[in-house]
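Every number here is computed from the coordinates shown, using simple stated rules; none is lab data. Quick caveat: nothing in here was measured; it's all calculated off a predicted structure. Cβ atoms are built from the backbone, for glycine too; each structure is taken alone.
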Structure 1
Amino acid sequence: MYPYLFKIGPLTIGSYGVTLAIAFFTAFMVINWQFRKNGCDEELAWDLHFLAIFGGMVGSRLMHILENFRDFLNDPMSMIFTTTGFSVLGGYVLALVLCTLRVRYAGQPFFKIADIYVPGMAVGYAIGRIGCIVAGDGCYGLPCKQAWAMNFPNGLVPTLSDKNQMLAETYRRLFPGEAVPADISVHPTPLYESLSTLALLMILLFAGWRIGGGRRFAFFLIWFGISRFLVEFIRLNPIVLWGLSSSQLLSIFFVLAGFIIMAGAKKRLAKIEESKQPSTGD
């Protein structure tokens, strides 16, 4: 893996940052295309892009701190300014809150904008997770022996047993009696999520759902929530409640919200159709 690409003087260019920039750019191009296709104001799209970047970066770091609060208390400055340690679900939540407020302020129907926006969110997430693989930033999963397992000896969070005690201890727990290898093979969970989200993108673009009812947005929440909930079982995130990680608890909220939104989609579409009907006077 290649966590660092090159240096320009004192500035080091990391692969994760470059991949993240590509992810944001590609997502914004897809979203702007969707805005034009559906006759929406692209200026609003750019406002939402800025809020998505800000909310995504700040929210993901805050979520990571909450997931590892004891480590934060021991060394808060290190966790705040480190180049690793992001939880995407937290970024989605804060970005969603900020973008919702902006859409409301613009007087636009929320579910129409949300339906337009989610394909870009999907493609951005799929590309961003590849950055986790390239950088080896610790988002990988539990030790495993599958043929597709991966190693990150040079990653930001290496899989070398002498440099990653938590991973080594997990290997001993999963494979008792076996010698811990020098470089531990792990589940490439970011790759699993990337492939799942690409499949989600295809469904969002080609399912033929009408814009405005919230079906695309709801399906995004359901698929994304279930995918992240399942993959958390083979990740190293700490357990916080009921045997689940904080990401899994938040994923449950995503799924429930998605089903509630989906249940009301038909009624919202009916109201849109009624508003298009010409009014008849007496």
Structure 2
Amino acid sequence: MNKIAPIAGLLCELEAGIQRLTSPNAGLMTGPGTNTYILGKEEPIVIDPGPEIPEHIDRILEFTNGDIFSILVTHTHLDHSPATHLLAKETGAKVLGISPPPLDHQDTTFTPDKELKDGDTLETKELKLTAIYTPGHASNHMCYFYDEYRCLFSGDHIIDGSTIVINPPDGDMYDYLDSLERIKLINIKNILPGHGSVIDNPREIIEETVKHRIKRESKVIECLRAHPKVTLSELVQYVYDDIDKSLYFLAERSLLAHLLKLKKEDRVNVTNDCWQLFSSN
């Protein structure tokens, strides 16, 4: 599969019948931009139309000749789904995914024609996709597995070159790790992420991601032993002493996700905004 780096506005054929178009929304949280995937030719499927950027929407319409069979969304964060309602209005495409939760930073315009469930399939004359429910980064996150090519459209569950932020309350570290373990069981050849290039060593990357999160969790416990009864803003300085301080505001969200996971497992407690280990840990 073609591993060419994403370039905003450039349509790249990754495999026969799989094209990637990257949105011009590069940034700290989006890397080179959000990847939109266009599958098939007779009955095109669009995965993650991206943000509501007119030039990106026009490019999708141009490359599909305004003929879209279905639009699939991995999750409803603002860099992945807002273009959906405009494309659906323009083309009559059927929209599939999971409705957004009633939280901030969600695409409230996203209203699927069909609410997907784990294991649902979508078939056209050319291809078959299976929906895999993968909560963690987002509570309504879906990945899509393309059987013929054994590739996984991973949205933000796994991205190229970086770990993702797990941001409670929509993000959940316990669910995220559980979802990673689930997709390890699938015979995946390539991962096509929501941001970045094709990942051709999926099992290695998944295992490295799990290992990284568990290592960070161990550091959380270690730092709580050394600094009992500590606030989140204090703890982040100890747990993430290996990153630039300018990124603490992001790290603090994933740290909270780790702490909430440990609390769910009855390993830590919080009182008056101060976190501490239970004595048995």
* Structure fact -> If helix-only ellipticity at 222 nm (-39500 (n - 2.57) for each DSSP H run of 4 or more, over all residues; to 500) is calculated for 1, 2, the one returning -21500 is structure 1
* Given 13.4 for mean count of other Cβ atoms within 10 Å over residues 112-119, calculated: source structure among 1, 2 -> 2
* To do: Rank structures 1, 2 by FRET efficiency 1/(1 + (r/R0)^6) of positions 40 and 272 (r between Cβ atoms, R0 = 35 Å, to 0.05) and report only the one at the top, that is, the highest.
  => 1
* A value of 12 was computed for relative contact order in percent (Cα under 8 Å, 6 or more apart); which of 1, 2 is the source structure? -> 2
* To do: Identify the structure, out of 1, 2, from whose coordinates Rg/Rh (Cα atoms, Kirkwood Rh) was calculated to give 1.00.
  => 2
* To do: Work out the source of 1.27 here, i.e. which of 1, 2 gives that when Cα Rg over 2.2 N^0.38 Å, for residues 48-191 alone is computed.
  => 1
